[in-house]
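These are the structures, in structure tokens.
Read the figures in this text as sums done on the coordinates, not as results from a lab. Since we're looking at a predicted model, the values are computed, not measured. Cβ atoms are built from the backbone, for glycine too; each structure is taken alone.
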Structure I
Amino acid sequence: MKILFRLKARDNFQTVDIPKGYSAEKLYGDYEDRYDNPVLLAKINNKYKELTAELYEGDRVELLDIKNQGANLVHQNSLSLLYCVAIRNLFGDCRVNIDNSLNQGLYTKVTRELSDREIASVSEEMRRLAEADMPIKAVDKGIYELDGYREKSCLLMVPSTGYLKCFEVRKYKKGVLLRFPLPGDPKKIPEYRDQPRLYEAFEEQSRWNELLGVDYVEDLNRLIEKGDSRELIMLSEALHEKKIAEIADMIKSGQKRIILIAGPSSSGKTTFARRLCVQLKVNGMDALYLGTDDYFVDREDTPLDENGEPNYEGLDAIDTELFNSNMNDLLSGKSVDLPTFNFITGVKEFGKRITRIEPGQPIVIEGIHGLNDKMTLQIPSEEKFKIYISPLTQLNIDPHTRIPTTDERILRRMVRDHQFRNNDAKGTISDWPKVRAGEDKNIFPYNSQADVLFNSYHVYEIAVLKKYAKPMLEAISQEEPEYAEARRLLSFLDFFVDIEDESAILSNSIIREFIGGSVYVD
């Protein structure tokens with residue numbers, strides 16, 4: 001029997017002979033020594049399939065490791081199952097919630113508080129199960145079984161526990177961290193970095209969700225179907241406004257003048273920055289708003305990445321000397337000729353923005369490197385106030401199935417790209433791995449340096465984004481390589497009921513930055 005097999009992403013498909021009844025896992029066994037990292041998922045005819053999937057004549061097959069988003073989620077889902085089984089084996093039917101990503105892993109809560117010794121025993125039990133290479137069986141549609149424990153899951157799984165040998169379990173706050181390799185380095189547990197601001201933001205969102213009456217997607221759907229979405233939207237927007245006002249008060253009381261805002265793609269940085277300026281003005285502080293894109297080095301001086309392509313995401317792409325000089329001159333009361341970057345000619349232009357600020361007047365600066373001290377090395381630390389912004393999803397499909405923040409953001413970006421940047425869903429999905437790699441290098445390592453974290457997530461937003469994103473994703477044909485990821489996102493959107501009437505969403509809402517109708521974004 002002949003199939004078409006592509007070993008590496010950049011290779012062409014080659015014809016391979018395999019026996020009838022061969023699975024993707026057996027094919028992986030034939031080529032395992034050719035892969036740098038363990039394979040966790042198959043892509044067969046541009047559809048994600050578990051490695052246990054049987055192959056048929058003429059199939060086009062690729063094998064995916066943790067660097068692929070679909071495979072990464074399969075790994076996390078399977079590891080979560082292993083974790084739940086270990087807790088069941090040790091402590092009986094304790095309720096386990098997989099809450100959110102945190103500290104380079106997943107933050108979980110167990111209904112009984114576990115001691116350090118008990119957590120160590122959970123790790124030992126997980127390793128015992130992993131070493132035993134026990135099968136993870138699909139016993140029914142969406143029902144998996146491991147060691148007599150059955151779990152309903154809308155996500156795919158690895159074939160057995162032998163694929164799950166690299167993890168760490170440790171106590172954190174009121175819960176437990178389940179840590180694992182990240183896509184950038186799939187063979188080891190990342191260095192531990194505490195993220196207390198992130199923890200606080202997730203806890204705050206949990207309190208907000210409780211106030212809104214939404215713990216799971218089914219709660220959101222019930223409110224929408226009852227016709228209560230308008231009140232939900234207004235409450236969620238009010239919570240955002242209150243938080244932005246609190247941040248403005250902190251800046252006022254601290255007499256900070258350089259306000260640095262950074263966050264990953266599709267966080268809503270522009271809208272947040274503009275709304276913060278409004279709240280600062282309420283406090284008597286008429287802020288100057290700037291973006292760091294005008295400080296790009298001239299295009300001919302842009303550094304190249306490892307593939308020889310221009311790297312606009314790195315700090316070296318910014319003229320930090322000019323930026324620091326301009327900011328310090330403004331702080332000292334001097335008139336400054338601020339640059340305007342011409343994205344057509346690729347050079348900075350001067351003479352268009354001669355600017356001076358008054359004593360005590362703050363500068364609000366939006367840019368991906370705002371939390372990196374190297375960006376503002378020459379600016380006195382007492383002048384700086386750092387804000388990290390990201391949509392931190394605190395809404396689960398069920399206790400063990402969380403909604404990844406990265407899925408939230410790609411939906412936002414997809415809708416915005418289509419609305420305002422003449423880019424289709426296929427292009428957004430294709431660009432996403434490179435976007436994520438840049439974030440892992442330039443943004444996420446610095447979020448712990450923020451003075452405050454603003455969660456730009458709205459509990460209702462996926463129900464609004466769905467009607468924009470769904471037809472775009474459905475337009476991707478099965479012949480295109482982005483089809484598998486499009487189908488994964490569509491299956492995720494199927495859990496949500498649409499909010500058709502979006503009139504309650506204010507014109508200054510962060511969501512308007514993506515769906516249109518924003519007072520701040522053209």
Structure II
Amino acid sequence: MGLTLLVSLIPIILIFVLLAGLRVSAWKTGLIASIVTYFLGLLWGAPPKSLFLAYLYGAATGFWAIDWIVIWGLVILETMVATGAMERFKEWLIHSATADIRVQAVLIAWSFGALLEGLVGFGYPWAFVAPILMGLGLADLDAIRVAALANNAPVSYGALGVPVITLAAVTGLPLMGVSASVGRIVALLALLPPWVLIYLTAGKEGVKEAWPLALVGSFGYILGQFPVSNFVGPYLPDIAGSLVSFIILLLFIRIWKPKHIRGPGGKIREGVEFMASGRSFTAGEVLELFAPFIVLIIVVVLGTGPWSPLPAYKPFVPAVKAISSITHKAFDVAFVFSPFVGGTFIMISWFIILAVLRPTGAQLSQAFRKAGHELWGAVLTGIFMVALADTFNYSGMAGSLAYGFSKAGYFFILLAPLLGWIGVALSGSNTSTNALFGYLQYSVGILLGFPPYLLPSLNSVGAEIGKPVAPQTASVGVSTSRYLRDEGPVIRHNMGWTLIMLLYLIVIGLIYLFVLPQAMYY
């Protein structure tokens with residue numbers, strides 16, 4: 001049994017060695033590791049033809065269920081950048097953030113960061129948000145840390161829900177159930193980051209004065225995120241949470257003012273007005289700034305919500321079956337082809353957004369060039385990582401590894417978030433971590449009699465918390481700072497607070513296991 005467990009760890013160890021040790025690119029790592037996993041699956045005794053089909057169906061799922069979303073989400077962002085819409089949004093945001101560093105941190109890093117994470121993910125919130133905070137006076141390392149820690153809660157629903165969609169695909173659990181269970185954990189996790197952001201920017205005295213701001217920031221995001229994740233699906237929780245928190249925060253700072261206006265480090269700013277000066281925006285201009293996101297929400301909600309019959313149309317569902325060594329029941333690896341997946345409705349949103357933004361031909365060309373340059377590696381990574389995951393699961397390796405981990409008994413509830421944290425810290429991707437460990441976590445939960453959604457959800461949220469110390473994410477996040485290609489100081493600066501967040505997540509896991517287990521069923 002010991003040898004069996006060691007061999008089943010080879011794909012995971014190989015991925016970490018290639019990514020973290022040899023710094024091989026993610027798509028090349030996925031290709032190499034998926035091929036090695038396929039041949040290990042043959043050694044495991046899986047029928048060659050069936051295993052090959054499992055690999056192909058996983059690769060197809062990686063493109064259609066995941067990459068199709070990422071492609072159109074990034075195209076929307078680059079179209080907004082090319083037309084100047086994103087720059088105008090940033091100008092309005094800075095104008096609205098007041099002269100207080102605490103409001104700036106919550107409104108820009110927390111709310112705006114969640115919006116960027118919900119649209120494209122992959123470290124972009126750091127790259128966009130950190131330079132804004134630096135421009136407002138925060139030191140480089142501090143600005144990057146604030147941007148990174150603000151990004152903790154939104155990651156599972158990043159890139160229009162790709163990590164959650166991947167988790168559902170590899171575990172075989174219903175997508176709405178996974179979306180809901182992750183949303184319930186994230187709702188508790190989201191109570192903490194605004195407090196941390198205020199403390200990091202203004203110290204203890206800053207927190208004492210601005211604790212209402214922390215509450216409003218937390219609950220504003222939760223009010224948008226929670227109902228969407230539980231009743232609509234995984235595509236829009238971040239965007240809804242961001243927009244609701246924007247609205248509530250902007251209304252709140254019209255009626256609330258702290259005792260002192262503070263700058264970076266909590267220094268009191270004398271003779272400074274609370275409300276920021278500069279160009280004012282009319283209601284019509286603000287509505288125009290939000291129009292692309294409103295279009296995206298309307299189209300995706302109408303097309304993918306439980307009320308829509310379109311996603312249920314599945315004309316082509318090839319599958320290969322096996323018997324699970326965990327449940328002893330038949331399961332399959334399938335490519336579920338539905339023309340009306342989330343990515344299709346995001347594409348439709350883009351066409352409508354074109355009518356709103358009215359880009360020129362040159363701007364469209366620029367948007368597609370930039371998106372193509374940024375996308376091709378991510379697309380290949382999605383294909384190979386899901387192919388690897390489905391091969392790993394179908395062959396039985398994941399089941400054997402789960403059997404070994406289950407020997408930890410109830411103590412595994414302490415390890416489940418840590419496994420997600422380690423996975424993303426080394427791979428840099430919540431999506432890849434869910435692909436690698438999602439089915440493993442689900443299988444361990446079944447063996448231990450845990451609520452079925454608990455461990456996979458903790459894996460995903462644990463991966464959120466590991467993002468601030470993930471080299472691949474940090475390399476994107478520092479690309480607009482003086483720490484370009486020097487991620488080490490950034491990762492060390494972020495480490496302590498990610499461990500605090502990890503301990504908080506473990507407490508949340510214990511609450512859902514022993515106090516609210518019914519919340520982890522669907």
Legend entry - For relative contact order in percent (Cα under 8 Å, 6 or more apart) computed as 15, the structure of I, II it came from: I
Inset, instruction - Work out mean count of other Cβ atoms within 10 Å over residues 10-17 for each of structures I, II, then name the structure with the largest result. - result: II
Legend entry - Computed 51, 44, 35 for Cα extents along the principal axes in Å, for residues 58-225 alone - originating structure among I, II: I
Legend entry - helix-only ellipticity at 222 nm (-39500 (n - 2.57) for each DSSP H run of 4 or more, over all residues; to 500) derived as -22500 - corresponding label from I, II: II
Inset, instruction - Have a look at I, II and say which one yields 3.8 for distance in nm of label points 7 Å out along Cα→Cβ at positions 178 and 506, as calculated. - result: I
Legend entry - percent of Cα pairs over 39 Å apart derived as 21 - corresponding label from I, II: II
